[in-house]
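Listed below are the structures to be examined.
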Structure P
Amino acid sequence: MAHIVSQSAYQRLTDRLNRFPQGAPPSELLTRILMVLFDRRDAELVSLLPIKPFTARQAARIWHRPENETRRTLDRLADKALLVDIEVHGQMNYVLPPPMAGFFEFSMMRIRKDVDQKLLAELFYQYLNVEEDFVRALFTDGQTQLGRAFVNETVLPDQQSLIVLDWERASHVIQTASHRGISTCYCRHKMSHLDKACDAPLEICMTFNTSAAALIRHGHARAVGVSEALDLLSQARDHHLVQFGENVRQGVNFICNCCGCCCEAMLAARRFAFMHPVHTTSFLPQVDKNTCSGCGKCVERCPVAAMGLVSANDPEHPKRKVAQVDPERCLGCGVCIDACEKTESLQLKHRSRRVLTPLNTVHRSVIMAVERGKLQHLIFDNRVLWYHRALAAVLGAILRLGPVKRAMATDQVKSRYLETLARHYS
């Protein structure tokens, strides 16, 4: 009987997680992961929490518990990085992060003894690297994805015509963040427990702003200044790592420094390239076929297998090969550029169209929810009533969508109010 009760608690938690635009497909492996991270009672309590940020008072009403007791439970869950606590106008708000990017990563972003990290690594590997359902749902459902690549600023040509906007630069995120935290790379830490990790730097995972503040407060990240964060960014580029960060223009909360062998985003970019699991930069490497020696160094360097060697079609040298870019696979990160040291036959150029990036987390979440058929979960959260500012933020994001996605949004929520607003702003 206890087993049945326990399983139902974790099933309810799974159902709760799948109200996010990026969910977690149910499976026995997911249940086992949740059982490592949450005890049965915590799973039951967390399954009742709303999607939007909430206070201890609101959670106390949901849980039918005294507010002081509720606050202690919320703080304990935040200390385990299962909740994120955010101070807003002197009051602590709490939010349950999605599995990724969220509490899956947080569980491995430092060495800890309160959970079995080796067991977690093995379960994560099976759930994310062997089974495909979760990674496919995370990275390929819908057109708008969680993350995007940042361009390597050090290999950009010195041309005024190649315009790089502030939000396209990882350095700008570092320089403008309210908080900067450095943690252990979840992906390489996971792989190290399986003896599959590469030798890329481990202490190089970057979080920013409110997420960094929460992780720093609970010891899951180390606070750093602008200078040290920029030094680590330079170190990541020296190791040919790709900067993969939150797919927003404002308030970026994370930038991972990814290798092609360990990191989930790069592995997904290779496995599901035709589904575009990672948003690209607005740039593409261009090959000068007249000077390319066909050495293949750029092919070896590319983390997503977007570079290849093809015949140069040179009748005088029939065996001569040159590099070729697959624009459908290429992230536009620029990692390949400095591999071409002798002939300098690679150079970044603008794509034919600049890649559009959501304004902020609310805007991205609404677009993702529309595309995945989950918008009703963002607007109608029956755990607690939305306060007007949160609802205004969601509706504002909907009204910034294009006409087709606005129509999809109104169809999903069947709201006359939303339809009227959409027509007004058409």
Structure Q
Amino acid sequence: MSPGQSRTPYDGTPVVAPVVAPVVAIVGGGQLARMLAEPAAAMGVPLRLLAEAPGVSAAQVIPDHVVGDYTDLATLRDLVTGCRVVTFDHEHVPTDHLHALEDLGVAVRPGPDALVHAQDKVVMRGALAGLGAPVPRFRVVTDTDEVVDFGLPCVLKTGRGGYDGKGVWFVGTPDECAPAFEAAAATGVAILAEERVDFRRELSALVARSPSGQAAAYPVVESVQRDGICHEVVAPAPGLPDHLATRAQELALRIARELDVTGILAVELFETVDGRILVNELAMRPHNTGHWTQDGAVTSQFENHLRAVLDLPLGSPVARAPWTVMVNILGGPADVGGRLYDGYPHALARDPGLRVHLYGKEPRPGRKVGHVNAYGDDLQECRERARHAAAWFAGELGDESE
């Protein structure tokens, strides 16, 4: 500072910059909303967040946020005041509330008539079957006798509310059906029975679509699931025949068009042992199987989601390198809690090309607290780099590990 100058102490009043772009409201304060903040800042797009609790992941990086209940319509109305668009970190906002926001003149993207297919598995299965999309055999069941009639073994799923393996039961005997129907009785949700698919691996076809109908398809990826949680994603899916990759992309684009999806759509697929693909799940938001795009694609899923909900031209989904591997960092031993940052010196010194994304979450066993991306020309090398770094951050490797 020059002589005679003084610094005015900060009095705590938020510094508000002039709004020069439409404000985008986001419902949900998880890591998906957090990762929208970086491209929004680069694009000069203001974000407003409805967080479920103080200090959650996205609230740490989006200054314009309020804490409230996404099931309360008055809270949602306050959130969108002055916003042109509202989008979502999760699919759990009641459908009637979304219609009410549309009635206020706010663009709800994806819209309630589309989003219900990601909220309700029964609605989703019926719609996909109506479109002629390949899906596992399914039926809504109300008791164990109907499950037996459907055929055991099978998979039982709650129609609403399940994620990351929750609300899913693999049953082989009538007695194993009881927990599913107990959950249904407690929550009032329907139970869906699905065949147990003999699959080779799980795939994901990610697309972005704008209200004007422009669409972009990312390379089809392989996802590795353990206990219902995504652990690893490889882009593109190794050894996937060209005709199956093209079929998966075309299927995802058709679903996005027919269901009128705006933003990112992730179509999770089974590749069966006899060479078919079947639709497993839909997600209408940025998705774990698309995290590789942050560093491995020309335009990330997060930037393309923002572009799509604002009806801006979409960015290129082309991969930057032959291979990108994403590995999730899961909460590990209790003594690692709060020390994720300590993983940086080793991980970054060992691999300067590594990209690390931490979510600002307190580690708990099995909780997603971040992910790493490694890209390059050699698949096995990328796998080793990403797996080593994720294990190091999770506290699974000791100081002696190189």
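Summary of computed values
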item: Distance in nm of label points 7 Å out along Cα→Cβ at positions 142 and 278 - highest-scoring structure of P, Q; result: Q
item: Cα Rg over 2.2 N^0.38 Å, for residues 38-101 alone - highest-scoring structure of P, Q; result: Q
item: Among P, Q, which structure scores highest (criterion: mean count of other Cβ atoms within 10 Å over residues 70-77); result: P
item: Among P, Q, structure where mean count of other Cβ atoms within 10 Å over residues 78-85 as derived comes to 16.8; result: Q
item: Highest-scoring label, criterion being relative contact order in percent (Cα under 8 Å, 6 or more apart), among P, Q; result: P
item: Per FRET efficiency 1/(1 + (r/R0)^6) of positions 214 and 366 (r between Cβ atoms, R0 = 25 Å, to 0.05), the highest-valued of structures P, Q; result: P
item: At a computed -11500 (helix-only ellipticity at 222 nm (-39500 (n - 2.57) for each DSSP H run of 4 or more, over all residues; to 500)), which of P, Q; result: P
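Here, each number is a calculation from the coordinates, and none is a lab measurement. This is a predicted model, so every value here is computed, not measured. Cβ atoms are built from the backbone, for glycine too; each structure is taken alone.
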